[in-house]
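Only the coordinates and a few stated rules stand behind these numbers; no lab work does. Note that the structure is predicted; figures quoted are calculated from it, not measured. Cβ atoms are built from the backbone, for glycine too; each structure is taken alone.
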Structure 1
Amino acid sequence: MSAAVAGPDGRRRCPWGLSTADYIAYHDTEWGRTVRGDDRLYERLTLEAFQSGLSWLTILRKRENFRAAFAGFSIPAVAEFTDADVERLMADAGIVRNRAKVLASVQNAKAAVALGPGGFDELLWSFAPTGRRARPKTLADVPAITPESTALAKALKKRGFAFVGPTTAYAMMQATGMVNDHLAGCQTAS
């Protein structure tokens, strides 16, 4: 199944969004919807980085634990995390305990602070494609990276961000509505 399919309620959805109730809720109410604001975008970028190499469902189910562990994804608060905070996070079984990803999350908060209030939002959204593009017809039509995500990853790295390659950048762009990769025929697309 690679085209939009009918779910249990008869609404056509992207097939990946039908495997669990968690995915249905996320697909229908969040994925591909516009997200603005430094902290909200920092949360999405951080979660996408933690997802790298794992199932998104794992991250989605641990999301509230991540929010608690990372001070609600407050950029200024995470930027002040110390080595003791890193060790606290490494001992927290409620999140993914990957030292490189934890350290990158703290480093990324510091880099976001350096952009000033609203600067992170402005930077990320400056890489959103302009104009409307045709929605993909099948999952095979959905790219893993784009020229925009590659440019965004380079811009973030240049500003001191870590653990954000083109694939992670594109996943964040999809999740935050910078691009609309809901399949043609998906009835929940915004």
Structure 2
Amino acid sequence: MHLSNPNLFVISGGPGSGKTTVLEELAKLGLEYAPEVARRIIQEQMQAGGRALPWDDREAYTALMLERSIESFLEHTSAPRPMFCDRGIPDTLCYARLIDLREQDAIRSACKCYRYAPLVFLAPPWEEIYEIDSERKQDFAEAVRTFELMTGVYRECGYEISELPKITPAARARFILEQLHLAV
């Protein structure tokens, strides 16, 4: 089974690179977006005292991330107009590679089966805005490594990359709309 929707656009990148902020700017312009599943999993696990966390049971966390990413894709795959996703299924493959997870076949299969729009927007590491918080514990060097690996993963999965410039969130939102030839 292969599902694709050319109206689902991924905005991704390393941690703390301004992805969610630009998505919020796009929402102010009336465009919808699917929230990031990884952060939601961390919040739920911390509340419940669970171990499926990137600093505890990484394998369980990766499995949950894949499951929830597929659920999010399926929930939004019927989008009749452009919609944005805070990360995509290939982000799970990137994370699996970051932690050297041995078994990646199911993730690679999901990346082939569930296809987003061919153009993916990646936010590069940006030290001036990078912050560590209760759910983001990676240092900036890991954010850089994540971005580099993510760029390779999305290309390997057959996506074209558009790197977001380091400009204000509103200007980033305009950049995305210009790239997609959308007027809002």
Structure 3
Amino acid sequence: MWRIGMTGSIATGKSTVLKAFADLGVPVFSADEAVAALYEGEAVAPVEALFPGITTDGRIDRSLLSQRLAADPSGFKRLEAVVHPLVCARIARFMDDAEAQGHALAVVEVPLLFESGHDYGFDAVAVTWVDEAIQRQRALARPGMTSGKLETILARQMPQADKKAHATYLFDTGLPIEQTVGQVADLVAELRAKGPKQ
């Protein structure tokens, strides 16, 4: 089975491309969704131990956690040391399940794929990208986003040009959406035709 990682900077269309894969019957996994689930379960106790007072009603309050990390960015490393292994275990389980079900490929979206430095065992990496002016416009249109907050996020992310240089496949989401969806369909057809990765 082809194990495809997918990444891209903020507001570059990762969710759109992931949905295009899913619409074609490809099993997909979102690391962000996995983290959200962990913040309501397995990760609550260890993260609360690191940052006392950031839980509400038995779940991690992401806005309180964000405030704490903004005040002390060194907390990111401690947080990742707890959460990252839990996410990696879920990704491995997802991939193994998809392969056991006989799928030709599966796609895992990891926003900080390159930044984490972790080898997830992907056979190839798809990168979403878009012109930086469009990226800023999209990001600043999000609820609660400010220029300052965006700069903080971008500072933690590898520049788009560097991500593109590491990509196996590129998706420019500044194109009309039907073109992007068509590119995804072409890639899925190509990988299914190649047969399972050994």
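Taking mean count of other Cβ atoms within 10 Å over residues 38-45 from the coordinates of each of 1, 2, 3, which one would give 15.6? The correct label is 3. When P(r) over Cα pairs in 10 Å bins from 0, in percent is computed across structures 1, 2, 3, the figure 10, 39, 39, 12, 0 traces back to 2.
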